[in-house]
Structure I
Amino acid sequence: MKKTLVVLLALVILASLTPIFAQGTKEDAKPYIAVVSKGEQHDFWQQVKLGANAAAAEYGVDITFEGPPSESDVQIQVEMLNNAMAKNPVAIALAALNTSSVLDQLQETKSKGIPVIGFDSGVPEAPAGSIWANASTDNYNAAGLAAEKMFAQIQGKIEAASQTNPVKIIVLNQDASGESLLSRGKGFRDTMVKLIDEKTSLSKSDIKVMGNTAYIASDSPTSGKKVFIEMVVPASAAMTDATNSAQAVLNKVASDRVLGIFCSNEATVKGLLAATNDGATLKSNATFKDIIVIGYDAGAGQKNAVRNGYFLGSITQDPYSIGFKAVELAYKAYKGEKVADVDTGAKFYDKTNMDDADIKGLLYD
């Protein structure tokens, strides 16, 4: 009987302690932050992921990092966001492919007080109060830097342009919906127009911005006949379409007197490289050798094109910093700290500086 009482007493004591043990386990669990990106395949997103993981380790949080197969797979991204929200994250970092597709989710996070941090292009035109801060490159200004570098090389040829001998500048953009790409296209366009107007004898009335309407603003010059700035968007985000668009541009280099090509992201760069034997044709073909090409981001193929002089250079973001700052801001917001937008920076690199200490760390493969 005594033995039975002892066993029963032990069971009672254990039962009374179980909630305490359970509570301790729950309190010891790491906070969970969901990171939903635009993709995972490009080298850029792999660097963002590395930065996000580093921040997770530093701040002692668990994260998931996921993105759809391509940046045109909007519904897949929405499903990923829904699945992440079902795991009850304390905060979310989101680079939305399409803001209108995640309005319900943003409303839910807002009503529950779950911080959402935008990264890369963020969540443009999101409902007020639903995005707490953004970790991103100022894409408009970064692309403007590309325009400045290109203009310095082609200023004399622009000055010599006439109605009988017009010139053209091409801007290759992967799509017409993502805010980061729209900002890059517009930043390059506006800066190039401004430079031509202010630093040559030509004026805005001599310039015509043409092509995809998403990249033509209400104040863009559209009637000029001396300098054409053509905004080109492939049929889809697929690499084959990027390559086809690049080839179509190359086929008209001589007839359109193309002076320069700006590729606004890694996908359009890869499309141009695929159409030019990894860039070698740009210098070996007499028709192409004087074209000034500037890319955006990095990757092995693009770095090789810059190093060999096939490209004048490229604009690099800091994708590692984007990922790190996104998780850092999400964690701080969860802890109740005040957060604000962070510009993660961009630089121009060419074959003369790409091995410098302040640049080479930003050039992922």
Structure II
Amino acid sequence: MKKDFKTPMSSIAGSNFFNFRKVAKKYKIEKNHRAKFYKSITTSAFVTLLSVFDKIRYQSLKKSFKADDAPIFILGHWRSGTTLLHKLMCLDTKAGYTTTYHTVFPHNLFGLQGLLKRIMLLIMPTRRPHDGLEIHPDYPQEEEFALANTTSLSYYHWFYFAKNRKEIFKTLNNWQDLPPQKKKSWFSTYDDLVRRSLINTDKKRYVSKNPPNTFRIPQLLALYPNAKFIYIYRNPYEVYPSSFSFFKSVIKNIGFHDICDADIKEHVLTVFKELVNKYEKDKKLISEKNLIEIRYEDFIKSPAAHLENIYGHFDMEVTPFLKNAWELEEAKAKRHKINKTDFDKDLIAEINIFLEDYINEKGYALMQEKVS
């Protein structure tokens, strides 16, 4: 098995060069990350030149392509079970999605993908550092990484420029404050990303797993009025420490800023609170027939049964092949070892300060004392 190791470049190396230069100039590169930056931006310049092949082929491919007008969006906080739910839904032969390769090289999807994918396999780890799940260039991935490599309006730019996290988060949470031209550009970029994903996977129905989209329900409905939404939630006492570990690992590997643990923790809790508040406010915009909510603790006990319920709610067909595929993956998921959280009084206090109302609202037990 290939040994996991820290990548010599950042994943923004696959960005359009002009986009990379724009965000790097805006947020700055810290001195001790300059070597990673120079390797990354040099790669960005190279793949941007190669993207001419993608542009030519894509213009031809998109002429005859027609997508399903009801994409499916999986919403919820990071580490809430969104990855497993997405993986299972993408087993459907009708489901199209954004691949991991696509998120890194969004401008080289239809030109030289085979070559760049082989290079990517040599560089990337075989498993996610924070939870040990297997990763591969062809696996489903959250499209926010592709947006970070395509537009200056992506929440995931905070992974690269963590000290600007508040400013970057504001562009996500305060859409109404953006200039009209930036909004128009984002809509066009996102819709194009969806179309590219579907053409690349040769499917018609787009299935998205992208936690930042929990802040974008109005925008997604503006683009896709018939869209369907699945909101998955999980006990915050499990989500918060897992999210902290995830964000810390990502920033360490791909970022150009150093950030202390306390600042990551504060950001995770702030965004968590804003995310659940925004969702509760905006979910009223979605018709009842196009929204379903699931509790992770129930879902993980019987994923296949929950998926049948989701498909039934959305009036979608479950074939025998798909049901069997779900059941096989369910067995694998139940064998996966989940890291046990060590709860101490400080951790409990932090979570309670920010999320006590949400914990009570969702029916979880409020922790008060140290758990041994």
Structure III
Amino acid sequence: MAKPRKTSLYHIHESLGAKMIDFAGYLMPIQYSGIKDEHHAVRTSAGIFDVSHMGEFFVSGSDAEAFLDTVTVGNVSGLHPGDAQYSLMCTTAGGIIDDLLIYKKQSGYLLVVNAANTESDFAWLNQNIAGDVEIQNISDDTSLIAVQGPASRKIIGSLADCKIDSISFYKFQECLLNGHEVLLARTGYTGELGYEIYFDEPHAPEIWSAISDAGGEEISPAGLGCRDTLRMEMKYCLYGNDIDQNTNPAEAGLKWTVDLNKPHFIGKDAIVANAKSPSRRLVCIQMSEKAVPRQGYSIWKGTDQVGVITSGTMSPSLGIGIGLGYVDAEHSKTGTELSIDIRGKQKSASIVKAPFYKNGSLHD
């Protein structure tokens, strides 16, 4: 088995006392001061994340737009330079190959994919390539830092030469940050106001340090552990847990990403067939007693098993156990009372409206 790779920020994480784990083939920080502390820092002030393990492709050529409209489910032709789009790539059977971000640049498209799927996504895109299209895997040359939290605009604004107030949700600008060319995007995975910063890999330590210095006591290093608890509170899917090739967009609650008006895209027929009445649905499950649902725990309605937990945690913001899970469609309505089998004991729970956490600064 190959040794885990290190991002350009590995030595900074080490100096900060981070607990490192092997994640998607990279040694990544799971936590620094503690998951709960880092979670609250993002919710109340700001956290800085190394997400350089993510995969990045650059797609260009005169047929790039038509190609991406074929291999992804959203309306790529409707994007303008400076637009970002959350989308999916699906199999002909409608299963989700990956979820991804698409950034429309003047010169082409930046695709950002999940780290564990980088090689397989690149191969799949090349298998389906058609016309004048070039796909470059620029993952090794690209670093990605995310700054998330209510204070993120002030911190990043002090370093960027663009008008940061003009970057609305799911938009981006190419600008200078601390003197380096970056793609500064207002996307995120936490439910808070925040920014993703893409730039050439050699500049990572300098940019991390500049952001940390600019934030001072208002910013904290944050690891993948709190990234997971933050995204769960928002019902943001994690590939491999909540979605995979056995999942279709409708049952995952991702039908909104699909443009059914497009004449053709891979998986369209299967997605259309399932769109109106999926047999199961991904729901938010909140424990009614002191217990934590975990991935793989079975979900029950009376004496019948009706589903399974795909992601679960003790919510740092709410102080209660929460989980995402698939349940049979007939039992998927908000308010439905269920139970979770936790180590052989039935613990009461109910389905609640998404997201669990509703007080974020996302749209500030």
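No lab work stands behind these numbers, since they all come straight from the coordinates. Values in this document were obtained by computation on a predicted structure and should not be read as measured data.
What the table shows:
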{"read-out": "Structure from which 37, 14, 11 was derived, semi-axes √(5λ) of the Cα gyration tensor in Å, for residues 99-234 alone, options I, II, III", "value": "I"}
{"read-out": "Answer label among I, II, III for the case where Cα extents along the principal axes in Å, for residues 67-146 alone, calculated from the coordinates, equals 42, 28, 19", "value": "I"}
{"read-out": "Read-out helix-only ellipticity at 222 nm (-39500 (n - 2.57) for each DSSP H run of 4 or more, over all residues; to 500), computed value -17000, structure in I, II, III", "value": "II"}
{"read-out": "Cα extents along the principal axes in Å, for residues 203-330 alone from the coordinates reads 49, 40, 27; which among I, II, III", "value": "I"}
